[in-house]
Structure I
Amino acid sequence: MVSSPKSEQILTTAQALFSKHGPKRVTIEELCREAGVSKMTFYRHFSNKVHLVETIRDRITEQTFAAFDEIDALDIPFRDKIDRMTAFKAQQAHSMNLDWIQDMASTAGIQAEFERRFVANLKRAQARGEIRADISLEFHLLLVRKCGELFHEGDWQRILPDASAFTHQLRTILWYGLLTRDEDTP
């Protein structure tokens, strides 16, 4: 898709509306009204709402991966990288409707790429001695997957106030247990 001022206006407005209400609750009519564009303009840039949702989801995914790659490239201890990555994810989660978060997290291609990068980052950290050698990274990934299922089931909502708190709890439980002994305490 070729970017234009109108398509950017639609994307920006849609992302704000989706973050607030979730994509399922936003109609094309509402989006066009908020963006100040006609439906004809919308359809000139996007074939349908699904196309728009996928475009925004791809953008957010690219931004997230770029931020994580930037953090991973920093010459700082792995613990600090965990903190920065978690803060980034918590900020994203805090600014998004739960339905939108779950929709994004359930996309198979995004999930597979996240897992590939996740394991590669862990392997590099383990090779540097920043993650305990006695930890199976594949088992850790299995735990992360199960936590994703827990997130989608929603049982955590009875205990925790929001997705940011869920992310914080996971960081504390899953990440700090990976670190070498001299970095064990938060």
Structure II
Amino acid sequence: MTIYIAFLRGINVGGKNSLPMKELVAVLEDLPPRNVNTYIQSGNAVFESRDKDASRLSKKISAEIKKRRGFEPHVLLLKLEDLERAIAENPFPEAESDPKALHVGFLASSPRNPNLKMLESIKSDSERFHLIDNVFYLYAPEGVGRSKLATNAEKLLGAPMTDRNWRTVGKVWEMAKLLT
């Protein structure tokens, strides 16, 4: 069995793309992953599956949500070891004490031509970022709500991305570890 972490993008935001977590659990259990658990309403789930093809499984989940809810969210699946690597490679360990300000952007693929110079030019003085393969780390101590860097990161990196704060990353990791 493979332990997966699912990050769904753009659900339950501003009253759009509503997907109650109970229904997400039902979708996943029908595919049939086992030991499904979710964390908060923003589309975070952990589960076990015999399916070794994360890309195919991601497409199945997205298609099933479309069938049931009428919208097709981007579903990023990570294996437990991928999430553990992202945690271990955090280039801003001093920021872990401020988990709402430290964000991890999980990209669908490693960017081919990320515009790091433009990202550097739009960041505020207090912000820091680092790209490692397909993981974008952002420390925004003044918050991401008004951050030009946070707003433009996906476009300037050139790959679909879903972002979670450090608290969520930690909670999801704890849930996934319970399945080992």
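Read-outs: derived from the displayed coordinates by stated rules, not from any lab. Only a predicted model underlies this, so the values are computations on that prediction, with no experimental measurement involved. Cβ atoms are built from the backbone, for glycine too; each structure is taken alone.
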Top of I, II by distance in nm of label points 7 Å out along Cα→Cβ at positions 146 and 170, largest first:
II
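Here Cα extents along the principal axes in Å, for residues 74-161 alone was calculated and came to 38, 27, 24; which of the structures I, II was it taken from?
Numbers: I: 38, 27, 24; II: 34, 31, 20.
Going through each structure in turn, the value belongs to I.
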Distance in nm of label points 7 Å out along Cα→Cβ at positions 98 and 154 - highest-scoring structure of I, II:
II
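With distance in nm of label points 7 Å out along Cα→Cβ at positions 18 and 66 as the yardstick, tell me which of I, II scores highest.
Values: I: 1.6; II: 2.2.
Of structures I, II, the maximum of distance in nm of label points 7 Å out along Cα→Cβ at positions 18 and 66 occurs in II.
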One of I, II was used to calculate Cα Rg over 2.2 N^0.38 Å, yielding 1.02; that structure is II
Of structures I, II, which gives 2.2 when distance in nm of label points 7 Å out along Cα→Cβ at positions 34 and 50 is computed from the coordinates?
I
Of the structures labelled I, II, which one yields -22000 when helix-only ellipticity at 222 nm (-39500 (n - 2.57) for each DSSP H run of 4 or more, over all residues; to 500) is computed from its coordinates?
I
